[in-house]
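**Student:** These notes open a run of structures that come right after.
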Structure I
Amino acid sequence: MGDTNALRIIAILEELYPDALCGLEYEVPWQLLLATRLAAQCKDQRVNKITPVLFAKYPTLEALAAADVTDVEEIIHSCGFYHAKARDLIGSANMLITDFGGTVPDTMEQLLKLPGVGRKTANIILGDIYGKPAVVTDTHCIRLANRMGLTKNLVPYKVEMDLAAIIPPEKQSDFCHRLVLHGRAVCNARKPKCAECAILPCCAYNYSDS
């Protein structure tokens, strides 16, 4: 389908979802970093119920770095994998203080040094906080990009590379946010609403049996 079709899809998504905002709520960069870690295999809506409680009790990195892991586990319990996530939150707070002067780093290499931070989390920070080119390959992105014919891969890193090659750098982060919005509203996993989808004319998905 190539770059031309990708640009057509981008234009349609921009019209459908002019406000391409991250679904996670935060006030400062380190809160987005930690909220994204909590969002692993957990819906944004659930995370947004947890983080106000978490950040009210631990309003600074220093407070979180000194937290008792069991107390953090109790707060984040409902988001799943809370043992590992609690350790990562406290570990990240400590590393941000000791290694990065309390500032969330702005490179992929440095972000990946933080506990529990993978490329998806790093790309969210790079795109939303620093305005850098960033392709966030969450489940919506992978599903929609394959259906639309923008990639034939299911491996997150390969999808990221495929999309980075055809999506203009300045549009990458917002494009991924819009894929999430479209995935929730129209192109859902079980039964996409293809007949009412504005992207249908430039989509590769065969929905005849859906």
Structure II
Amino acid sequence: MYIPKHFKVTDFNEIKEFIQKNSFGTLVTTKQGKPIATHLPLELHKQGDDYYITGHLAYANPQWKTFEENSENVLVMYQGPHAYVSSSWYESENVPTWNYQSVHVYGTATIMSEQELQEDLTLLLQKYEQHRKNPALWENLSSQTKKQIKGIVGFKIRIQEVQAAYKLSQNRNEKDYQNIIDKLYEEKDSNSKALAEVMKNRK
């Protein structure tokens, strides 16, 4: 990923927090030189000294087979809020742009055993269900429902490289920066407001 120096993020703790907050990612692999992608919920785990991204694909989705063909070239992309920034918001004339947060993770993929997949699903359900009134936790599911695990393929990606770009007008002066935040809050779409919040919290 091309990252100008103003926008490069290297603090892995900050990147981890971003991944955990924006965990619906895009999994990219190649099949005979052609890139293929799936959008899916992913989780970040630490095992010993290594970090892993885990998830699962439908068995009918042929992408999981690419792990067997080319397991060492897997890319996962995460994206945060993003929005158009008008040059009319600057003190002096310049060009408009687009602000965003993006993280690319490269690693090596392997297929999970059924036991590993069950453990991963248990954690995934705890994350998204435990605060609900009638949580659909793994231990609460019927044996019939649990059998549907046969219809998915779990995978884990050992992280080897991380690239992060937060393009948040860090190259603008303080007055422009604050005005961009104010103008983003005035926009009607939720992405602009969310981006304004990110920029405000990074001041």
Structure III
Amino acid sequence: MVRKWSNLNLPGALHFLTGNLVHRTPAFRQEASCLAFLDVCASLVNDWPAKLIAYVLMPDHVHLIVNPRDGDIKGFAGALKSLSAKEIVKVNPDIRFLRESPDADGSIHQVWQESFKGMPLWSEWMIWQKINYIHANPVRAKLISSTKDYRWSSFRAFYLDSGEPLAVDHDWWWDDDLEKLSKAVKKLGWRSYLKRAEDD
């Protein structure tokens, strides 16, 4: 039986992340929510550190490709979710994110669905497929007619090196990524699965 790749910490790999806002609330239709999320993301990739490859903010969800230096994609996603939730609530003082009753930790707001979905990208084909998927998402959703016209994606930063609205890393890898990935794959015993995936 092939093991599940979703939400797996795989050091040395790029990871495709998806996060949905609770009840698919379209908070990212507001500029203030988008800027709040991107500000948190910029700080986190610097402080973690992590490499940010591509991203898009859709009205009710986000997609990112990131490479945390330590490979802890679960920790990175959890921090991004927690820190951005606080800032999004600040710019949305209405009741959209108010819980019916406080959480066990006393929190009265919920911004994100319970978990991010993460998938390691282990081949060049998969990486480019996800980059193209991210940048084409607003066109598929009929939000705009051209990828370059969508304000809340990395398309311009990625292809035009504009840095707007948030810069991306054009060097995707850390120096020891190959070594980390090799150790992780050996430990997980997935060499045959990786070979089969590369051949597909």
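Just so you know, all these numbers are worked out from the coordinates, no wet-lab data involved. Since we're looking at a predicted model, the values are computed, not measured. Cβ atoms are built from the backbone, for glycine too; each structure is taken alone.
**Student:** Of the structures I, II, III, report the one carrying the highest value of mean projected area of the Cα convex hull in nm², for residues 142-181 alone.
**Tutor:** Once mean projected area of the Cα convex hull in nm², for residues 142-181 alone is worked out for each structure, II has the highest.
**Student:** Out of I, II, III, which structure matches 13.0, 37 when Rg and Dmax of the Cα atoms in Å, for residues 46-133 alone is calculated?
**Tutor:** I
**Student:** Taking distance in nm of label points 7 Å out along Cα→Cβ at positions 158 and 174 for each of I, II, III, which is largest?
**Tutor:** II
**Student:** Taking 12.4 as the value of Kirkwood radius over Cα pairs in Å, for residues 14-69 alone derived from one of the structures shown (I, II, III), identify that structure.
**Tutor:** Comparing all candidates, it corresponds to I.
**Student:** Here relative contact order in percent (Cα under 8 Å, 6 or more apart) has been calculated and equals 22, so which of I, II, III was it run on?
**Tutor:** I
**Student:** If helix-only ellipticity at 222 nm (-39500 (n - 2.57) for each DSSP H run of 4 or more, over all residues; to 500) is calculated from each of I, II, III, which structure is the one that comes out at -8500?
**Tutor:** Among I, II, III, the structure yielding -8500 for helix-only ellipticity at 222 nm (-39500 (n - 2.57) for each DSSP H run of 4 or more, over all residues; to 500) is II.
**Student:** Consider the structures I, II, III: one of them gives 1.2 for distance in nm of label points 7 Å out along Cα→Cβ at positions 78 and 166 as calculated from the coordinates. Say which.
**Tutor:** II
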